[in-house]
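Several structures are given next for inspection.
We did not get these values from a lab; they are worked out from the coordinates using the rules stated. Keep in mind the model is a prediction, meaning the values are calculated, not measured. Cβ atoms are built from the backbone, for glycine too; each structure is taken alone.
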Structure P
Amino acid sequence: MNSATSPIRLGFVPLNDCAPVAVAHELGIFKKYGLNVQISRQPGWATVRDMLFYGELDAAQSIAGLAFYFALGLSNLRRDMAVPLILSAHGNAITLSNELPAESIRHGEGLAAFITHRWKNRRPPTFAAAHRFSSHHILLHAWLKRHGLEPGRDVEIVFLPPPLMPGHLASDHIDGYCVGEPWNSEAILSGNGWCPATSAELATGHPEKVLLVEGSFIGERREETIALGAALLHACRICHDQEFRPELIDILSKPDYTGCSKATLQNSLGRVFLSGRGNIDASDFHLFYGNDLNCPTADKASWFLSGMRSTGLLPDNTTAAPLTRLYRQDLFRASEKILLPA
């Protein structure tokens with residue numbers, strides 16, 4: 001295909017932090033940067049992984065773990081990938097079933113005692129994360145261990161597509177989960193769950209979603225890759241503006257994106273997060289832009305590698321060599337140079 005006419009196939013998963021992709025598409029930002037981008041809504045991260053591997057997508061809004069999954073050859077799906085842009089930080093939370101009462105569990109410090117002495121379900125306590133190689137898994141694993149529970153021994157962790165989690169919680173198939181918004185608010189506002197901790201509280205400043213681009217696409221269409229990074233960085237800047245949040249909520253509520261109610265989206269994209277145990281300042285719940293948030297630095301890559309080791313996904317001596325081949329600051333700086341004024 002002629003790269004001048006064939007669209008860039010860009011995948012995303014229906015979450016609040018697909019916002020830069022949605023905004024770039026809806027506001028015509030891709031076109032402002034001379035790009036023909038075809039966005040593609042995917043049900044979960046396993047589908048994004050497979051479509052990137054088999055060449056059905058050129059790039060995706062992605063959990064950072066997929067970059068390492070491909071680069072380190074953690075399965076048979078090894079493929080050259082690169083991260084030219086960090087799209088967001090924070091944006092996740094832990095939600096628990098009402099069968100784990102807030103007055104007993106509090107922020108998590110009462111969880112081990114409750115499970116040891118008051119657990120009545122025949123199956124073991126079961127928690128879900130969005131993907132084995134996701135920040136959600138890292139955050140959930142660390143939260144459980146911090147409060148005296150050993151995943152795999154005291155509790156089970158399973159993996160589900162984000163939109164399915166509230167339904168599984170309501171049906172008593174799982175007892176809690178860690179996921180990106182709006183799928184915490186969906187359970188909280190429907191009365192089926194409550195939130196003991198947000199990811200901003202669990203790991204302040206942690207990087208979240210990235211732009212993941214297939215390696216041969218970068219080699220063949222480098223200038224378009226740089227323009228894609230610039231367009232999404234432009235959209236990140238808009239998404240971070242609190243004055244834009246009502247319009248952002250309107251966009252994300254469309255069926256093409258999350259399809260959630262505006263009230264559900266407002267719960268974390270607004271100024272106050274109703275957690276089911278009180279109101280929390282939501283000013284840093286979602287971060288899209290500012291300082292060096294969007295630059296794919298080795299420190300951001302190292303945060304994720306450390307988390308993967310802590311969950312047992314990597315041997316202690318495993319390294320991603322070199323990180324600069326995976327987290328491409330050169331592409332980010334090139335995108336910055338063509339960023340249009342606000």
Structure Q
Amino acid sequence: MTPIVLGAGPAGSMAAIHLARRGTAPILIDRDAAVVDALCGGFLSWKTAERLRAVGIGPVQLGAHPVDTLALIAGRSEATADLPSPGFGLSRHALDTALRRRAVGEGAKLEIDRARSVAHGVVEGEAREWRSDAIFLASGKHDVRGSTRPREDGDPALGLRIRLPAHERLRALLKGRIELHLFRGGYAGIVLQEDGSANVCMALRKSLLAEAGGGPRALFGRLADANPHFAERMSFAPDDAQIDTVGSVPYGWIAHDTDPGLWRLGDQAAVIPSLAGEGMAIAMASGEAAAAAFLAGEDARTFQRDFAHRAARPVGTAKLVWRVAETGPGARVLGWATRAVPSLARAAMALTRI
């Protein structure tokens with residue numbers, strides 16, 4: 001049986017690497033011939049770094065920006081805590097390129113096609129049909145028809161990303177730090193990447209965007225007016241900077257079951273709120289675990305239930321922190337607790353690791 005891995009991001013590439021190392025020669029399908037810079041990601045936790053090194057990819061060798069400090073910023077207040085171990089800032093373009101290259105080098109066959117739907121044993125692509133009794137679904141936050149995740153009603157979460165160009169003053173502000181800017185209805189994570197630019201990744205409620213008139217630029221201006229530290233960072237954004245968006249992100253969702261023969265990986269298995277900085281580690285862990293289960297003769301449904309159990313604590317903890325952080329008083333309490341007892345912040349970091 002030749003496994004099919006749909007999606008060559010961190011989850012799919014990691015699955016393909018481990019499958020190929022055992023001689024299965026998986027087919028790795030991605031919709032893009034050239035690696036794109038995906039919206040989500042940009043920070044590699046120490047757990048992610050460990051998994052990368054285990055497959056022969058060194059973050060330092062990729063030029064990743066070292067990070068040893070977490071800064072929680074709400075309004076005019078700031079609190080910092082040391083990370084339990086160093087992390088890194090690295091663009092998804094650099095990360096995904098390295099993982100895809102390693103998967104192909106290990107023996108995976110890369111095919112370029114855009115999936116229209118997934119059904120039992122079949123991926124219907126624009127170019128052709130792909131058939132296998134083992135399909136590893138690693139399409140990230142983008143659902144494929146036939147295997148969609150539930151969407152939130154009411155006030156769903158949205159993702160926004162903007163890249164700040166390299167600047168010496170920006171580098172001085174962010175050197176060695178990952179920053180979480182907390183505000184009512186959402187947060188923004190900011191970290192330097194390998195080329196000196198800064199990745200600004202935001203998760204926010206749709207209602208917050210609506211209050212600002214529905215436009216991301218108006219929202220940035222409104223947030224900057226109320227958050228001077230955020231305003232200082234955003235002052236480096238050019239007027240014509242590209243803003244990437246993804247809608248209705250089901251943060252906190254976990255797949256507790258799946259269809260026979262369908263192995264759900266990455267955000268198709270568990271969607272941790274991005275403020276935890278563990279999305280890449282969960283993606284890679286799911287790919288590695290699914291490959292091991294498949295090679296051991298386990299079925300997809302057993303794997304999915306087992307992985308859901310592993311993901312429950314980090315996802316649940318991050319969801320709780322997110323709920324507190326997106327309220328104004330809650331953000332202030334988190335900042336106060338981090339300043340008063342930094343070990344609490346490190347405990348929260350540990351509890352959100354898989």
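Hey, semi-axes √(5λ) of the Cα gyration tensor in Å derived from one of P, Q reads 34, 21, 20; which structure? It traces back to Q.
Once FRET efficiency 1/(1 + (r/R0)^6) of positions 97 and 257 (r between Cβ atoms, R0 = 30 Å, to 0.05) is computed for every structure in P, Q, the highest value turns out to be that of P. Quick one: mean count of other Cβ atoms within 10 Å over residues 73-80 came out at 12.9 when computed from one of P, Q, so which one is it? Structure of origin is P. Assuming 55 is percent of Cα pairs over 14 Å apart, for residues 185-232 alone as calculated from a single structure, say which of P, Q it is. Going label by label, the one that fits is Q. Taking FRET efficiency 1/(1 + (r/R0)^6) of positions 65 and 145 (r between Cβ atoms, R0 = 35 Å, to 0.05) as the quantity of interest, name the structure among P, Q where it is greatest. Result for FRET efficiency 1/(1 + (r/R0)^6) of positions 65 and 145 (r between Cβ atoms, R0 = 35 Å, to 0.05) over P, Q: largest is P.
State the single structure among P, Q that was used to calculate FRET efficiency 1/(1 + (r/R0)^6) of positions 25 and 209 (r between Cβ atoms, R0 = 41 Å, to 0.05), giving 1.00. Attributed to the structure labelled P.
If relative contact order in percent (Cα under 8 Å, 6 or more apart) is computed to be 23, which of P, Q is the source?
Going label by label, the one that fits is Q.
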